[in-house]
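For reference, the structures are reproduced in the following blocks.
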Structure 1
Amino acid sequence: MPATDHERDPRPDDEETPDPRRWKALAVCMLAGVMIFVDVSIVNVALPSFTAGLGASPTDLSWIVAGYTLTFGLALVPGGRLGDGRGRKRMLVAGLVLFALASLAAGLAATPLWLVVARLVQGLAGGLVNPQLLGLIQQMFAGAERGTAFGIFGAVNASSTAVGPLLGGLLIELGGPQEGWRWIFLVNLPLALVALVLAPRLLPADPARDERARTSLDPVGAVLLGLAVLGVLLPVVLAERDPAAAPWWTAGVGLAVGVAFVAWERRYARRGGEPLLNERVLRSPGYVLGTGLGTLYMAGSTAIFFVLTVYLQQGLGYSALLAGLATMPYAVGSALAAAWGGRIVGRVGRPIVVAGTVVMAAGITATLLIVRARTDPSTGLLTALPLFVAGLGSGLVITPNQALTLQDVPVDQGGTAGGMQQTSQRIGSSIGIALVATVFFAALAASGQQYGTALAAGLLVVLVCVLAAFALGLADVLRRRRGRAATPPIGDVGTGVLSGTGTDVEAHATGHPHH
C-alpha cells in the first residue's frame with residue numbers, strides 16, 4: 001500500500017501519489033486532539049466543584065490539575081518512539097482506548113484518590129496520542145499541504161485548550177456544583193467512540209513489523225529520559241499551588257539523570273543502536289532552534305490562562321462560565337491565525353514567527369496596562385480586544401514554528417521528533433506557569449490583595465518570555481540573511497528554511513528537497 005511504503009521511507013518527503021483519504025484522516029486526528037487538549041485546561045474552572053462534590057483537599061486539587069500535565073510530558077517521547085517503531089495507527093488507537101477508559105473512571109470517581117489516579121492515566125494516554133498526530137501529519141502530507149495541515153493542528157490545539165474553561169464552566173452550570181464536574185470527563189466518551197470507529201478505516205496502514213522496528217525502541221534511554229523529565233517537572237507542577245512545599249531537590253536529581261541519559265545515548269549510538277537523540281533529527285535544519293524558540297515562547301504563553309482564571313474568578317468574582325467567556329477572544333484569535341499561518345509559512349518562513357512574537361507582545365502589553373489602570377467587573381470586556389490581538393500573535397508563532405521545526409525531519413522519525421519537541425515545550429510551559437504563579441501571588445500579598453497589580457506583574461513575566469523568543473528568532477533570521485548575502489548563489493539551490501524566505505518549504509512542495 002502507498003501509505004505503508006511512505007511510512008517506511010526515511011526521506012522528509014517523497015513523490016508518491018498522496019493518499020486521497022488524507023484530509024479525512026486528518027479530521028480523525030484532530031478529533032483525538034480536541035480531547036487531549038481540552039483536558040489540559042477544562043479542570044481549571046472545576047476546582048471548587050471538586051471540593052464541594054468530592055471533598056478534595058488542596059493537595060488533591062494540585063494532583064488533579066498537575067498530574068495530567070506530569071504524565072502527559074513523561075509519555076511524549078516514548079509514545080513517539082512506539083509510534084515510529086510499532087505503527088502510528090496502532091498506537092493512536094491504543095491511546096484513544098486508554099484515554100476513554102481513564103475518562104470514564106474519572107467521571108465515576110468516588111474518592112479524590114480515585115480521581116487523581118484516573119487523571120494520571122489520562123495524561124499517559126494523552127502523551128501517547130499526541131506524537132502520533134504529529135507523526136501522521138509528517139507521514140500523510142508534504143510541501144505546502146503539510147503547512148496547511150499543521151495550521152489546522154495548531155488551530156485545534158489553541159482553540160481546544162482555550163475553550164476548555166468555557167466548556168467546563170458550561171457543564172458545571174448544567175450539572176450543578178455537586179455533580180457537574182463529572183461531565184467534564186464523561187464528555188470525552190462520545191468523541192472517543194467516534195474517533196475509534198473512524199480511525200481503523202481512514203488512517204494509513206502501519207508497516208509490517210520487521211526486526212529493525214523491534215530493536216529500535218532504546219528502552220534504557222526511554223527510562224532515563226522519563227526519570228529526568230519526572231525529576232524536573234514534579235516540583236514545578238506541584239509548585240503551582242504551594243511553592244514552599246514542592247520537592248525541589250528532585251530537580252537536581254532530574255538534571256543528573258539527564259546527564260546520564262546523554263551519556264547513554266552516545267554510547268548506544270557507538271554500539272550501532274538507534275538512540276532517542278537521533279542525529280538525523282538533531283541535524284535537521286531548524287529543529288534545534290525551533291524547539292528552543294518554542295520552549296521559550298510556551299514558557300510565557302501557557303501561563304496566561306492560569307493567572308487570568310485566578311484574576312477573573314477570585315479578583316473580579318466571575319463565575320466559571322463568565323471566566324471562560326472572558327478568555328474566548330484569545331482562543332478565537334489564536335485559532336484564526338494558526339490556520340492562516342500554516343498556509344503562508346511556506347512563502348514567508350521564519351519571519352512570520354518573529355512577527356507573531358511582536359503581535360503577541362503588543363497584545364500582552366495592552367492587557368497589562370488595562371488591568372493596571374482599573375479592576376472592576378467591566379475589565380473582562382475591556383481586555384477582549386488586546387487578548388484577541390495576543391491570540392493572533394500566538395497563532396502566528398506556534399503553528400508556523402511547529403511546521404518549520406519538523407519539516408525536514410525524516411518521516412520515520414516524525415513521532416519521536418515531535419515527542420522531543422513537545423516534551424521540551426511541556427517543561428518550558430510548566431516552569432513558566434510556576435514562575436508566573438510565584439510572581440503573581442507574591443505581588444498579590446505585597447499589594448494587599450490588589451488583583452490587578454498581581455496580574456500585571458504576572459503578565460510582565462509572560463512578556464519577558466515572549467521577547468526572549470523574539471530575540472532568538474530575530475537573531476537567526478539576521479544571521480541567515482548575512483550568510484546568504486556572503487555566499488554567491490549556485491543555480492537554483494535554496495538557502496535553508498531558517499533564511500526567512502521559505503525556500504526549503506517551496507522545494508519540498510516541488511518535490512526537490514535539498515540538504
Structure 2
Amino acid sequence: MRSLVILSLLTVGCVGTPDSTDTRIDPDDLAAHVRFLSHDLLEGRGVGGRGEALTAEYLATQLALAGADSAGDDGTYFQRVPLVEIKTQPGSALSLAGRDTVPLDEYVGNNERQTGREVFDAEVVFVGHGITAPEFEWDNYKEFDVRGKILLLFTNEPPSEDDAFFGGRALTYYGRWTFKFEEAARRGALGVLIVHTDETAGYPWEVVRNSWSGSQPYVEVREGEAKLALAGWLTSSAAERLFDVSPATRGKSLAQLLEMANRKDFVPLPLSVRAEGDLRSSIVPIETVNVLARFEGSDPQLKDEAVLYTAHWDHLGMQEVAEGEDGIYNGAVDNATGCAVLLEIARAFGRQASKPARSVLFAFVGAEESGLLGSAYYASNPVVSVGRTAINLNYDGLYPFGATRDFSLPGHERTTARGTVEALAAEFGVSLTPDAHPEQGYYYRSDQFSLAKQGVPAFSLRTGTHYIGRPEGWGDERVGEYRERHYHQPSDEHNDEWDFTGIADLAEFGLELGRLVADQADLPTWNEGDEFLAARERSWQ
C-alpha cells in the first residue's frame with residue numbers, strides 16, 4: 001500500500017481562501033509542475049519503476065493540497081492496475097525468407113501470448129491493410145485461412161474523401177495498429193508484422209523503435225483469449241527486400257503494393273516465403289496505478305453523476321545507452337503538460353466556494369504509451385459508472401509555445417456538447433480549428449478513446465496553431481519540429497524558455513467547460529449515427 005508522502009519542497013502553491021469567481025490559472029504554476037514531472041529524478045516516468053512511485057506520490061500530494069478527496073482503492077488516491085511486463089530478450093531471432101532481421105534497426109516485436117518462448121516456422125501472407133469492415137463492404141481477408149501464418153500488412157486504412165466511407169479523411173479505429181493485431185488474432189494468425197512508412201504511420205521509425213525497445217506492459221491474458229505469438233513492425237527497407245524475394249510481389253514498389261491494398265477487390269497474397277522465429281521473453285507481473293480524486297457535487301441527485309478529466313502520467317522510462325548518451329525519456333510535452341493542467345484545474349475547483357451540481361473526477365492514468373492500458377482499466381472499473389459519466393475531457397501533449405487565437409477539440413463536434421463548446425469558445429474569443437491531420441487518427445491514440453468505446457462523450461483539448469504575434473505557419477513549423485526531433489525522444493525535456501500562456505488559456509477553457517456540463521440538466525451523448533452512440537445507449541440500460 002502506498003502512503004501519501006507530502007513532498008513539501010516540491011509542491012506548487014497552497015490551498016487558499018475559496019473564491020467562487022476565481023478561474024485563473026497561472027502559466028508559471030504549470031511550468032513548475034512540468035519542470036518537476038520531467039526531471040531526470042523521475043526516470044522518464046516508466047511504468048512499474050521508481051519514477052512511477054515518485055510521480056504518483058507527487059500527483060496525490062498536489063490533489064490533496066487542492067482539497068480533492070481521494071477516489072482510489074481503500075480510501076487512497078491510487079487505483080491498482082494489474083499488468084504483466086514483457087521484454088523480448090537478446091537471444092531472440094527473426095529470419096524472413098532466410099535472412100536474419102536486425103532487431104530495433106529492422107524490426108520490433110513482442111510475444112502477446114505471454115509465454116516464455118515461441119518458436120515458429122510459418123508462411124508469410126500479405127493481407128493489404130488487414131481490415132474487415134462489413135459496414136463499408138470491405139474485407140482484406142476474403143475468407144482466406146490465415147491460421148498459423150505470419151501476416152504482413154500496412155497500417156492506416158483505404159484513403160477516402162467520403163465521410164460515409166472510412167470516415168473520409170479522418171482515420172477510424174480500423175486504421176490503428178491495435179485493431180490490426182486484434183483482428184489477426186481473432187482469425188487465428190500466428191503473428192503480424194506491420195510495414196512501417198512515415199506516411200502511413202504518421203511518424204518516423206525512431207518513434208516505433210523507441211516505443212518498443214524496452215519492457216512493455218500488457219493486460220494479463222485470460223484463458224482461451226486469442227493472442228499473437230509475434231506482434232510487431234517492420235521497416236520499409238526490410239519489407240521491400242522481403243517483397244522483392246517473393247515471386248508474387250517481385251518488382252513491385254511499396255507504393256504499388258499500397259495501391260493494391262487500397263482496392264476493394266484486393267485478395268490476400270501468399271508470398272511463398274517463410275518467417276522463422278525464436279522469441280524469448282521475460283514475463284514479470286507488475287502493478288501500475290491510476291491516480292484518482294474527486295470533488296463531490298452539490299446537487300443531492302446529480303452528485304452521483306460526474307464530469308471526468310483525464311491525462312496520462314506515464315512516458316517511456318529509461319533505455320540502456322552508451323556511456324555519455326541520454327537514455328532518459330523525460331516526456332515534458334508528452335505528457336507532463338497534461339498532468340500539469342489537471343492539477344491546476346483541480347486547484348481552481350478547490351478554490352471555488354460554490355461547487356457544481358455534478359461531481360468532478362480527475363484520473364491520471366498510467367500505461368498510455370503501452371496502448372491506453374490505464375484508461376481502459378479505469379473505463380472498465382470506473383469510480384462513477386460510464387452511464388453516469390457526463391463527459392470526458394482529456395489533455396495530452398500540449399505545446400508550450402505561447403498563446404493561440406484558436407483551440408482544437410477534435411471529436412467535440414460528434415457530441416451533443418458541441419453547442420456548449422462553441423458558445424464557450426465565442427466567449428473566450430477563440431476559433432475552433434478542425435483536426436489538421438485527421439488521417440493520422442489522433443483521436444484513437446489517446447485516452448479519450450478508452451472512454452468513448454464505453455459510450456462516454458469524450459475528446460481531447462489542444463491549443464491551436466495560430467500563435468498570437470507570430471506569422472502564419474509558424475505554429476505548424478514548431479509542431480513539425482517537435483514531432484520530428486523530440487516526440488518520444490530523450491530530448492523531450494523541460495525548457496526554461498517555454499511560454500505556457502496558451503496552455504493556461506486552454507486549462508481555463510477546460511475548467512469552464514467542465515463546470516458548464518456539470519451544471520446542465522441533461523447528460524451529453526453522441527450524435528445520431530456516431531460509432532459510439534450504441535455504447536452510450538447501452539450504458540444507460
Structure 3
Amino acid sequence: MRDMRPKDRAVALGSAGALVTATLMAGAMATPAAGAENRYGQDREARGAAIAAERAARAGIDWQDCPADWGLAKPIQCGWVSVPVDYAKPYGKQIKLAVDRIGNTGTKKERQGALVYNPGGPGGSGLRFPARVTSKNPIWANVAKAYDFVGFDPRGVGHSAPISCTDPQEFAKAPKPDPVPDSEADKRVQRKLAREYAEGCYERTGRTMLQQMTTANTVRDMDVIRAALGEKKLNFLGVSYGTYLGAVYGTMYPDHVRRMVVDSVVNPARENIWYQANLNQNTAFEVRWKDWQDWVARNDATFHLGTTRAEVQAKWLELRATAKKNPIGGVVGPNELISFFQSAPYYDSAWVPVATVFSKYVAGDTQALVDAAAPDLSDTAGNISSENGNAVYTAVECTDAKWPTSWQKWDRDNTRLHRTAPFMTWANAWMNLPCATWPVKQRTPVNVRTGKGLPQVLIVQSERDAATPYAGAVELHKRFKGSRLITEKDAGSHGVTGLANPCVNDRVDAYLLTGRLDREDVTCAPHATPKP
C-alpha cells in the first residue's frame with residue numbers, strides 16, 4: 001500500500017539556488033561513491049548523472065513567481081531543472097522537474113543553504129514544503145532561519161512530466177469492487193483489473209519513461225537539483241518513502257551529504273523492497289487499527305461506538321456489510337470505506353475526524369460519511385490527481401525490484417495474512433498486483449550501506465508506525481554507521497518531525513542547525529494523544 005494517501009500527497013521543500021561558477025563545478029558535480037560503478041553495475045548512469053549535474057550547476061535555476069494555478073503564493077518562487085529521462089543517455093531526451101523555494105528567514109550570516117524535502121509516496125509532491133514558512137509553523141521556525149526550504153515534484157509526479165496508467169475519470173469511479181474476495185471468481189476479477197492496469201501504464205506512459213521510473217533515478221535527479229541550487233552538499237529531510245530516497249542517496253552519494261533527517265523509515269533491506277514491505281505493512285496496520293479502536297472505546301461518551309475494542313469492531317463490520325450490500329449514497333462501498341478509515345491508523349491527526357464521521361453515521365447521518373469517503377470528482381483534472389499519484393506509486397515500486405509472478409504465491413501469502421490482519425491485507429494486495437505482470441524490466445534494488453564520507457544521519461521513528469514499521473528504522477540505523485535513532489515510544493503516527501513533541505523537535509533543530517547529535521540513541525515519550 002502507498003505510504004501516503006493520495007489526498008495527502010501535497011507537501012514540499014524550498015531553497016535558494018544560484019548560478020555556480022566554474023571553480024565550484026568540481027564540487028557541485030555528481031560523483032558516484034567510490035566503487036559504486038562496479039558495485040551497482042551503473043557505470044553509464046553514474047557518468048550520465050555527473051554530466052547532468054555539471055550541466056545543471058552551470059545553468060542554475062531561473063526563479064520566478066509560481067504559476068497562478070499551482071497555489072503557491074509569493075514569496076515562494078518556482079523554477080525548473082532539466083534531467084535526462086535515461087541517465088545512460090545524458091544527451092538524450094530531457095524532462096523538466098518542477099522545484100520551488102522560500103529563502104531563509106534569518107540573516108545572510110545565519111543561512112546554511114537549502115533544505116530539500118520529500119514527503120513520501122512514491123508519488124508525493126514536495127511543493128507545499130515552503131508553505132511551512134509562510135504559514136509560520138512554529139515547529140520549523142528555527143530551522144527556517146538557517147535554511148531555504150526547497151520542494152520538488154519527483155519525475156512523473158504533478159508538474160514534472162506527469163505519468164498516467166488509466167483515465168482519471170475512470171480511476172475516480174465508485175464504488176469499486178470489495179477488496180475482500182468471497183470466491184475465486186472475485187479473485188479473477190481483481191487479477192484482470194490488475195493486469196489491465198499494468199498494461200495501461202505501458203500504453204499511457206510509454207516504455208521509455210516507464211522503464212526509468214525508479215528510486216535510483218529519482219536519487220540522481222536529487223543530485224542534479226542539488227547542483228542546480230549551487231549547493232556543494234545536500235541537506236535533506238525525507239519522510240516515509242522519502243527515507244528510502246535518503247537511504248539510497250546516502251549510499252550512492254555519501255560524500256554529497258551534509259545533513260540528513262529521515263523520518264518514518266522504509267526498511268531498506270533488498271529483500272524487503274517491495275513485496276515483503278507491503279506484507280509487513282498489513283500486520284502493522286492491524287496493530288494500529290486496534291490502537292485507534294481502543295481510543296474510540298475509551299471515548300465512548302463522545303462517540304457512542306462502544307466501550308470496548310470488540311464493540312467498535314462489531315460496528316465497523318456492520319458498516320462494512322451494509323456498504324457491501326448497498327453502497328452508501330450509491331458510491332461508498334467497502335473499498336471506499338477502507339480508503340477513508342485507513343487514515344486513522346496512518347495519522348493521529350485523523351483519529352478525531354474519522355471517529356466523528358463514524359459516530360454521525362451510526363447516529364443516522366449518512367451524508368457525513370458520503371462527503372468524507374466518496375471520491376473527489378474534482379480530483380481528476382490537470383496533473384495533480386489521485387490517478388497520477390497512484391500511477392507513480394505503481395511505476396516506481398514495480399520497476400524498482402523483482403516481484404513474484406506466481407499468482408499462487410500471492411494468493412497463499414495474502415490468504416494466510418488476512419486471517420490475522422484483515423483490515424488492509426487484500427486491499428493492499430490488489431493495489432500492488434500490477435507488479436506481477438509488469439511490462440518493463442524490473443531492477444535490482446541498491447544495497448544500502450555506509451559509503452566513504454557519509455556524515456552522521458538522524459533517524460526518527462514512532463514505535464507503532466503502521467505504514468513504515470519500526471524494524472525499518474532499526475535496519476537503516478545498522479546500515480548507516482554513526483547514525484542516531486530517536487524513538488517516539490508508545491506512539492504510532494506516521495511522520496514524527498511535524499508533530500509537537502519537544503523531545504523530538506529540539507533534537508531535530510539542534511542537528512540541522514549545529515550538526516550536533518546525542519552520544520547515544522534517544523527514546524522520547526509520546527506526543528499528546530488526540531482529544532475528542
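Structures 1, 2, 3 were shown, and helix-only ellipticity at 222 nm (-39500 (n - 2.57) for each DSSP H run of 4 or more, over all residues; to 500) at -8000 was computed from 2. For the read-out semi-axes √(5λ) of the Cα gyration tensor in Å, for residues 329-408 alone, a value of 30, 17, 13 was computed from one structure; give its label from 1, 2, 3. Clearly, the read-out refers to 3.
In terms of mean projected area of the Cα convex hull in nm², for residues 289-352 alone, which of structures 1, 2, 3 is highest? Going through 1, 2, 3 one by one, mean projected area of the Cα convex hull in nm², for residues 289-352 alone is largest in 2. Tell me which structure, out of 1, 2, 3, gives 3.3 once distance in nm of label points 7 Å out along Cα→Cβ at positions 145 and 449 is calculated. Source structure: 2.
All of the numbers you see were taken from the coordinates with simple rules; none came from a lab. What you see is a predicted model, and the numbers here were worked out from it, not measured in a lab. Cβ atoms are built from the backbone, for glycine too; each structure is taken alone.
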